[in-house]
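Peer 1: Below are structures written as structure tokens.
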Structure I
Amino acid sequence: MKLSAVRETYAALAKSVVADDVSVIDSLPDSITPPVVFVAWSDPWLTYDTLCGFQSNLEMMVVAQRIEPGGQYEVIEDLVSTLVLALRDDHRAVRDITSPYPLQLGGVDYLASSINIIHEVEE
């Protein structure tokens, strides 16, 4: 499987389970309107697993909303729950999930969480 197909597969999975008002992006945008899920590579990008294959590391970065006083966690909690259950049901390997953290994009602080995924790639 080509690496671009791996990334596109996870983006399609995310699109199939999130609400219509949630954008799923598998490329680098110049701006965002939350809620949004980015599907991107993470570090290390590739590691050798066997003589015939390797592991790729991906991230589903969930960006829920701008950080504001009294902000709510429900949006990010619901999105992460939906995505993790879909990954589990599709037999995908989730390495870990970060707690919500501030993410600055374009001078704006957003509430985000990362779902870190391991994908086996073989020839």
Structure II
Amino acid sequence: MRAAFDKHLIEVLGNFVADGELVGDDGRHSCTAVTIECCKKANLCAMVDVQLVKIGDHWEIVSIVPQMELPISTWNGRFIISAGDSNLCNRREVTVDIEKQRIRVVQTSSCDPSVPAVTYYIEPPARRP
């Protein structure tokens, strides 16, 4: 996944937090809002996916899916890299590029290796009519 944010990643007491929408490499919107928080002290990144659907003129929440906490393997002045099983049959690798203010999430199937990996970016929430 590729990620960019309204203005910047929010840094609070050495931790990073971001909200946005999962957007595919091809620019297609997934209708999934995401919050990600990476905590240096706990050495973990946590994500929550919120599935959305448009009904009439309004967006409605379909489901809220907390993902598993992902252990951090790298945290330096430029990158935070975190990976692990995110829920049943899914594995996610999250790369936070602190310098470029982007987050990429690569999701693979841990149950079926024939399923191709999907790359998303977290982008600012879209303003939709």
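Peer 1: If mean count of other Cβ atoms within 10 Å over residues 84-91 comes out at 15.2 when worked out from the coordinates, which of I, II was used? Present the calculation step by step, with values, prior to reporting the outcome.
Peer 2: Working: I: 12.4; II: 15.2.
This figure was derived from II.
Peer 1: Can I ask one more? Looking at Cα Rg over 2.2 N^0.38 Å, for residues 28-91 alone, point out which structure of I, II has the largest value. Intermediate results must be reported in sequence, preceding the final value.
Peer 2: Working: I: 1.45; II: 1.35.
Largest one: structure I.
Peer 1: helix-only ellipticity at 222 nm (-39500 (n - 2.57) for each DSSP H run of 4 or more, over all residues; to 500) computed as 0: which structure among I, II?
Peer 2: On the way: I: -8500; II: 0.
Answer for the origin of the read-out: II.
Peer 1: If distance in nm of label points 7 Å out along Cα→Cβ at positions 52 and 68 computes to 5.5, which of I, II did it come from?
Peer 2: Derived from I, not from the others.
Peer 1: Ranked by distance in nm of label points 7 Å out along Cα→Cβ at positions 12 and 44, which of I, II sits at the highest value? It would help to have the intermediate numbers written out before the result.
Peer 2: On the way: I: 2.9; II: 1.7.
Across I, II, distance in nm of label points 7 Å out along Cα→Cβ at positions 12 and 44 peaks for I.
We did not get these values from a lab; they are worked out from the coordinates using the rules stated. Fair warning: this is a prediction, and the values are worked out from it, not measured in the lab. Cβ atoms are built from the backbone, for glycine too; each structure is taken alone.
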